[in-house]
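Undergrad: In structure tokens below, several structures.
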Structure 1
Amino acid sequence: MLQLTQVISVLRRHKLAAILLAVEVALTGALLANAMCLLSERKALESLPTGYADETGVIALALSDLPQEGLADAVSRITTSMKAVPGVQAVSVTNASPYTSRAGESGFSLLPEIERATHQAHFYLVDPSFLKVSGVRVIAGRAFHSDEYEAADTFPPSASVALISESYAKAIWPDESPLGHTFYLNHLPVRIVGVTADVLRPDPSRWASTNTIFLPALPGQVMSNRYLLRISSEPDMALNAVRQAVRREMPSVTIDNDNTGMMSQLKVAYFASDEATGRVLTATALGMLAMTTVSVMGLSTLWVRHRRRQIGLRRALGATQASIVQLFLLENLVIAGTGAIAGVMLSYGISLLMMDEFATPLITPWHVGIAALVLIGVMQVAALWPALAASRLSPGAVIKGC
């Protein structure tokens, strides 16, 4: 208690330096905590499986500028040209796939009398080849029957049955099987006939990642420009061969490179902006941490020089080397603790601002706590060398030099 009183007295005499260092600690802690939160959130999203079997064997291809006259014939010619490419095992026409632009977002309700949508999902329109190409597993119920597929000329199509991802089904009907339940899409009843293993939506995020539903459809006006291919050959070679085959078959068609590629490539592209943001945040946080470390070492060294006489008198009066080290570390701990507490509040303030502006997740107490402990630990280590130097001062030499 006596040491703490002495520490507070010292800090009052050097309050400007102590306040500035505490502010630096708060800023560093807030930045470090938010950087950790965003990076861990991105890593969690990146680790989610797409739901496709053997993703390395699946290619997504997106086209534009398909002829509206004779669209069905154009799609048939394109799929036939793709199937003729060596190494292409099967082709499926759909409206979207994971890590591509979404094309089937819609609300729905569970009761016919409710006018407004009560739930939101991404609806994948899938043809009869989809399950074979993607490898998505139906884990309960059944797959679609051949007579349940109709041309998708409008969205949503007039499908009467659906498959639903497992986790989304549990979120809607937590205590019962979803099989046989009916939901209402655009006021039309749709019955759940099967449950699939979780499949990612095109734009997975913290807020929604597997709220996906599948509707049976055949190529039409709203389902003609996205293709999935199951391949057995080297992916890059197969993709290049498919591009060339499509261009030969229909030169007027444009390949949408942003939504074309192997799943791994699309995944990297989807998270590219988050990756860049994460690198900037990490570099900034580490830079601030380094600056704070240097500031602590510099300030502690300066205080040792200014207080040589005081340290010598303490040593002459019987203070041990350990007590001198403890005194300086306690001074540093008070500053670090004050800055860390301010940093906690600042962390949540920055996180709330980012939530409002960029829809990022709210920082967790775990990230705030880890950042505070790391910062305090680094500051204590930074102050240790000047503290040890102070403890080694000879009482006689210091007093004689004064």
Structure 2
Amino acid sequence: MSRLQDTLRDKNNTVEHRKEFSDFHKIKKKKELNKKIIKYTAICGCIAVVLGAIYVPQYFIKDNEDSIEVKLNVGAVTEYNAALKNASEEDWDKDGVINSIEQQKGLSVWNADSDGDGFSDYYELSNNLKANEKDQSLTDMMKTILKSKDEKYDMAYKVNGVVLWADDIKSRTYGRVIRTPDGGYQFTNFKGYAQFPEGTCAYRIKNGKHVKLKYRKKEDAYYIKEDELVYVYDSKPDMVNRITFFGKSFYTSDNFFTKILSGIFPDKGVIIASSRMASIDADNELAGSTVVSSVGKATYTDKINRFSANTNTLDDLVTLRSLIQNNQAVPVSFYSDKKGEYLGIVYGYTRNGDLIIADYYSKDYVGILNIGYTAETLYNGNDITQKEIFTFSGLGLNSENGDRINFLDNNFH
């Protein structure tokens, strides 16, 4: 009996020992696993920090100019009201409706189409339509015009030398294309194919870079997606790569290695960035601005009414650039119905065509006014035409909010 008890005791001790040994190994493995988890978590955390530092900044990097706002003179609203009262019988926007009538109807004295529906104020008032509420019937008007000419919306037609094939009646009605001052083509509200009068390679500009357009051989045409700025060349532009490392950029020839870098790294960043672009894009980045030698001589006389015009056509912009190229700065008045007026001086333009502005009184630099191109559709009772204009934004000003620009020089009046 004693021997049996000893055997059972030994067996129990063995089982307990094994259990203790197993528990020890379990604890040991658990500790090792925890160490591995901590190790790999730390590694993943470091990788996440590095990737975040590389890829996240691109969403927050902005031009310093975006935050600059000029201070407008609210007191100028009184001057504007007085000037408008004295010009009640004049027609500032030349739409056939005098200022006093436009005021009575709640219309803009600077815009021939106050509600932006494509019908001129004169046409809508003459036909008992509401000139301050958008009317969507311009497409019906286009259908009527096309029917009278025995045409369809998807048939080829020409605008500014470009042959167009519209995808739909809306594009046929509101779609426009203009030639920009630097030789590009700005499309507005147009979807469809376009055949250009010159060149064999067409590129749209996206984020400052050339992107090749979809090509259809049958019509020798390129596909346009609504609002796009397009440049056409006789041959395909050479490609280069811009590599940025801690804020320092350098350009390299296009090769397999740099293509991989451009595919991996973002276009913008603090630590490292890589961007593949056409050589002409790189040339534009390295190019300087065109400025006059002296800002101090730019003045305007009281003979020019600061409030009587909105000099926002492409012809106005071409005239402005010509004056700057001839070393002449131009005074400018910006006016907002709610904020008042700001007087400045345009004394140059950047490589991208944006305007360089100085304060009128101090002559000190204040910032950059961003310039875009577009066209307004207008039906005046006879045919649907387009008015080629430029848009502006920056310095707390925006033409899309109704802000007006007036170059105070006799060349514009």
Structure 3
Amino acid sequence: MVVSDARDVPVSGVALFEGGGTLDAWGEDANGLASVPDRLKGVKVTAIAVAQSHNLVIKQDGTLDAWGSNTNGEGSVPDRLKGVKVAAIAAGNSYNVVLKQDGTLDAWGSDKDGRGSVPDRLKGVKVTAIAAENSHNVVIKQDGTLDAWGSNNYGEGFVPQRLKEVKVTAVAPAGYCNLVIKQDGTLDLWGYGDRVGEDGLKVPERLKGVKVTAIAIVGSHCLVIKQDGTLDAWGENTDGEGAVPDRLKGVKVTAIAAGGYQNLVIKQDGTLDAWGKNTDGEGAVPDRLKGVKVTAIAAEFEHNLVVLQAPPQPSQSVELVDKKAEGQEASQDTDFARKLDVVVTDHGRPVTDLPITFTITGSTGSRFHAGGTVDESRTDDQGVASASVVTAGGTKGKFTVSVTSHSRPDLNLAVHLAVT
């Protein structure tokens, strides 16, 4: 089960976020679902979606990639969408639905019950959120109202009368039912269990009228984040999936994902927790990810996909203007051919009027033309600090020129040179 929202409303199953991060996966590895393909290792992505037999992602450049089973083309990107930038994704059973950057829909894969195509009434219509499940889809249109299509065994593939004009902020589908957050923050659920006598999922009495901020659902259980940031769960509880474990009661979380019989959450500190069925490790956090911060999670029947938080970038960086100046050599008592000028930037913008100190360390006797082993400079309007030419000393060997700023102790660069 997956959901994707172009407005970044907190929903279940898929994550859409700024900046991007790299992928990790674990659980049952049929069709390579619990592995990251070589071509995507180290590649930053901004959205992830999982289905029972394939995975779908949006890369940082806005284009798609997919892997896993490809019986109906679901595990690959169709030619018409290669290189096309998309805003949101959803993966169903053997098919996918995407929201293009212009707000319109596209779909491919198995088209049983029309699940893998866009119905005529929605062609060209702008939507803001998409969701897909086993065999049906639900979307939020630009006016905040719902539409649905696909299989309709228990009413899951259409919008019930009571919700036709109701505005919603998030939607999560399961096999035969759908869970939504209405604009007032409260829950509604329809499909199997919505009719008298059906033993399906329903909104429990304790949550009726309670405001929630995120939802996740599969065929057997539901998981929500309440307005105070804490969890609630209900439904089948064979492996504990339909309840909140004691260690997480009262703990604030920021994201949730529900698999077949397992749940995955991001706690407020950015780290993972998981519980439920654990046949292939899907209901636990692997050792390599314990304590690791993540930005996005997605879960399916027996595997999980996450996006690791990118390491923080330094607020400022210093680099050689001439990269070939690093590692250069010069004969005794001759000048080094390449200057050690540096450029200082702050997230790509030049840092001006910053004091820079170049310091020679080592026992080669090397020195600056300006005199001695220390040369003071200051960045210009391009962020460049010029260094005096370095003259090789009379002793052969390696030495270092360190680049620092007393105004920014965290800013430093070491340039390695040698006298031959």
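Just so it is clear, none of the values below were taken in a lab; they were calculated from the coordinates. In this text, all values refer to a predicted model and were calculated from it rather than measured experimentally.
Undergrad: Taking helix-only ellipticity at 222 nm (-39500 (n - 2.57) for each DSSP H run of 4 or more, over all residues; to 500) from the coordinates of each of 1, 2, 3, which one would give 0?
TA: Derived from 3, not from the others.
Undergrad: Okay, moving on. Determine which structure produced the value 198 for volume of the Cα convex hull per residue in Å³, calculated from the coordinates; the candidates are 1, 2, 3.
TA: Comparing all candidates, it corresponds to 1.
Undergrad: For percent of Cα pairs over 24 Å apart, for residues 189-300 alone, which of the structures 1, 2, 3 scores highest?
TA: Going through 1, 2, 3 one by one, percent of Cα pairs over 24 Å apart, for residues 189-300 alone peaks for structure 1.
Undergrad: Relative contact order in percent (Cα under 8 Å, 6 or more apart) computed as 28: which structure among 1, 2, 3?
TA: Comparing all candidates, it corresponds to 1.
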